[in-house]
1. When volume of the Cα convex hull per residue in Å³ is computed for each of 1, 2, 3, which one produces 112?
2. With helix-only ellipticity at 222 nm (-39500 (n - 2.57) for each DSSP H run of 4 or more, over all residues; to 500) coming out at -8500, pick the structure among 1, 2, 3 it was computed from.
3. Of the structures labelled 1, 2, 3, one was used to calculate relative contact order in percent (Cα under 8 Å, 6 or more apart), giving 17. Name it.
Structure 1
Amino acid sequence: MFQILICEDHLEDIKHLSHLIHDSFAQENISYHLTILNEKSGLDFKNYDLIFLDIQLTSYNGIQLGHLIRRQCPKIPIIITSLYAEYLQQGYLIEAKRYLLKPISFLDFQRVFYDVILGDCKQQKALTDLRISPYKIYYKDVYYVEFYDRHTYLYLKHKKYRTTYSLSYWKECLSFYDFGQSYKAFLVSYRHIADLTHDKKDILLTNGVSIPLSKKYKASFMKGYLHYLQCSQ
């Protein structure tokens with residue numbers, strides 16, 4: 001699930017940005033969780049995938065908060081928001097990915113959504129779970145996931161990782177990262193598909209592996225794959 005933090009203290013701006021996020025993620029059928037910065041959320045930013053930061057905050061100095069985020073998370077995408085264009089220029093101090101001028105239009109948000117969220121975030125996001133591997137596993141490097149013998153296995157180009165998580169867990173976890181279910185025991189990365197067999201009963205991956213494509217999942221899988229191809233153009 002995609003984790004988003006909004007650093008904003010104007011209620012109407014929070015509502016507006018929340019609606020933009022909801023509409024865009026719902027349009028792409030992507031699960032997400034939204035957190036608003038407050039005393040309960042704290043100042044630990046390591047668990048977020050994306051942060052919207054208003055430069056002018058009542059409780060915090062926006063630039064100082066941005067530096068704190070950068071020290072904790074050097075690569076996390078930060079999107080600066082402000083009512084005043086001159087404040088947006090300060091975003092370079094914290095290496096902001098994009099800038100949104102309030103009131104944020106749907107068109108401007110969509111550009112950020114597709115460029116940053118559907119583009120850069122997918123490339124940078126990695127699995128960090130010591131129960132699976134002592135190293136980061138980038139989702140873009142996973143070719144497919146298979147369930148058998150009460151375990152799930154993540155297959156990369158030259159490695160395989162065994163996990164105790166269910167296939168349904170991985171289905172939800174990987175929904176944002178261009179994976180589709182092709183068979184009752186398989187999740188396949190769209191980015192690593194080379195071709196389909198002539199009878200369209202099997203998926204050929206770029207590493208030479210063949211994955212079954214069942215009638216039950218074919219329609220939804222092909223819909224997701226075609227959507228991935230359209231967004232990748």
Structure 2
Amino acid sequence: MDVLDVDNLVNINGIVFDLDGTLIDTLPDILSALNRVMVSEGFRKINFQEARRLVGGGAQNLVEEAFATIGENKENPTIKSAFEKFIKCYEKEPAVKSTLFSNVEDFLQISHKNGIKLGICTNKPIGLTQLIIKEMKLINYFGDAVIGGDSLDVRKPNAIHLYETIKQMGTPVSHTVMVGDSETDVKTARNAGVPIILVDFGYSILPPSQMGADAIISSFLELPAALMRINETKMSH
């Protein structure tokens with residue numbers, strides 16, 4: 001991994017991450033819980049490619065879109081009970097098959113050690129988010145700067161969701177960068193006036209090159225260099 005030259009990273013004090021598809025490959029556990037519910041309700045299973053399209057809008061949206069995928073109306077009264085079952089199933093096994101993406105922990109360790117503040121801004125319910133980052137042994141990197149989709153009255157792409165995460169980190173908005181994997185993350189960052197770096201290994205169906213990010217990385221090994229480029233751009237303005 002490139003050395004994170006904090007002394008020269010004068011315009012970046014904080015980094016906010018999306019969770020699913022950015023820090024952690026959570027889709028296997030999401031899909032497992034979702035399909036247990038779908039089968040219990042008498043419906044077919046959702047496949048992996050279908051599931052990729054469902055992640056990012058929060059748990060309620062995921063269940064609604066799963067029903068829509070199999071041709072069921074989103075107003076189906078079964079959805080409410082299916083959502084409750086999904087949360088219970090997922091809470092029982094939140095991180096059995098989930099894995100950190102390559103070099104994530106190395107990057108978090110280096111950043112944390114060098115005083116960079118870290119946060120998570122996700123549309124996943126906060127209870128599930130806390131369970132997962134605890135299971136994955138990441139919780140010490142983020143402290144209180146973890147804001148879920150039900151932590152506030154709004155969620156991504158509303159800028160307030162990101163602003164609250166940054167507030168908990170204790171860094172200026174002007175010195176913060178966001179890292180995500182979706183169009184929702186790009187919209188959130190733009191709404192908040194924060195630079196956005198996209199990973200190209202997440203769950204988005206839309207290619208990252210079409211989303212208008214400030215930088216795109218294929219590995220967390222490339223993140224230090226991407227941050228330096230954004231820092232240099234800030235210095236030139």
Structure 3
Amino acid sequence: MKKLLIIVLLVIGHQLLVAPVGAQTPAQVIMTWRADNFYPADFEGKAPATPGTPLAVSAEVLRGGKLTDLSDAAFTWYVDEKLRGRGEGLKEIAFSANKSVGDSHFIRVNIQSSEGEVFESSIRVPISSPMVVLESPYPNQLVKSGDRAEVTAVPYFFNVSSFQNLNFFWRVDNGATEESGNDNQLTLNTGGAKPGQTIQITGTARNIKNALEAATSRIRLVIY
């Protein structure tokens with residue numbers, strides 16, 4: 001029994017000795033992306049990409065909880081399997097989304113370190129629509145008859161540099177659509193409305209420089 005124990009210990013000891021002395025901790029490639037479009041200053045989420053949005057995609061290599069120095073690494077980037085960029089230390093690429101809503105861009109990166117290690121990873125960037133949210137300060141959208149009702153259109157994820165590049169349009173019930181320029185607030189006199197009546201307000205935001213980039217939303221106010 002003692003001989004068997006000694007043999008087992010010798011085998012284990014031999015395995016420890018022949019393990020590669022320079023073996024490194026497994027590495028992980030971290031890819032991230034960000035969309036550069038317009039949204040309210042108090043928005044805390046991740047802005048989605050919409051058609052035409054400038055995008056930036058970056059890659060880092062994490063080993064043992066620490067970022068690896070990639071300044072000398074050779075990067076090769078592909079967007080939808082087409083070569084997009086190649087260079088030493090090229091940790092980030094930029095391009096504009098040109099896919100339709102519901103589609104996505106597929107980005108792949110190949111990284112070869114100065115020590116000869118090769119890393120590869122990929123990520124998808126889904127394409128969404130811009131949106132406009134109609135907000136009112138009334139609990140349960142209840143407005144007292146005779147009060148002046150206010151509705152604000154809040155645009156999200158449009159490809160504009162400032163709020164001034166958006167136009168707003170309003171329609172009350174089945175009435176005519178009226179443009180309010182870049183004024184995103186509608187004030188409505190409810191003097192003629194009766195208790196129990198509902199008023200549907202439709203608001204649209206549109207990019208001044210791209211008429212195809214628009215979003216519409218609706219809200220119902222209830223008179224009491």
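1. 2
2. Numbers: 1: -8500; 2: -13000; 3: -2500.
Derived from 1, not from the others.
3. Considering all the candidates, the number was obtained from 3.
Values in this text are rule-based calculations from the coordinates and carry no lab data. Since we're looking at a predicted model, the values are computed, not measured.
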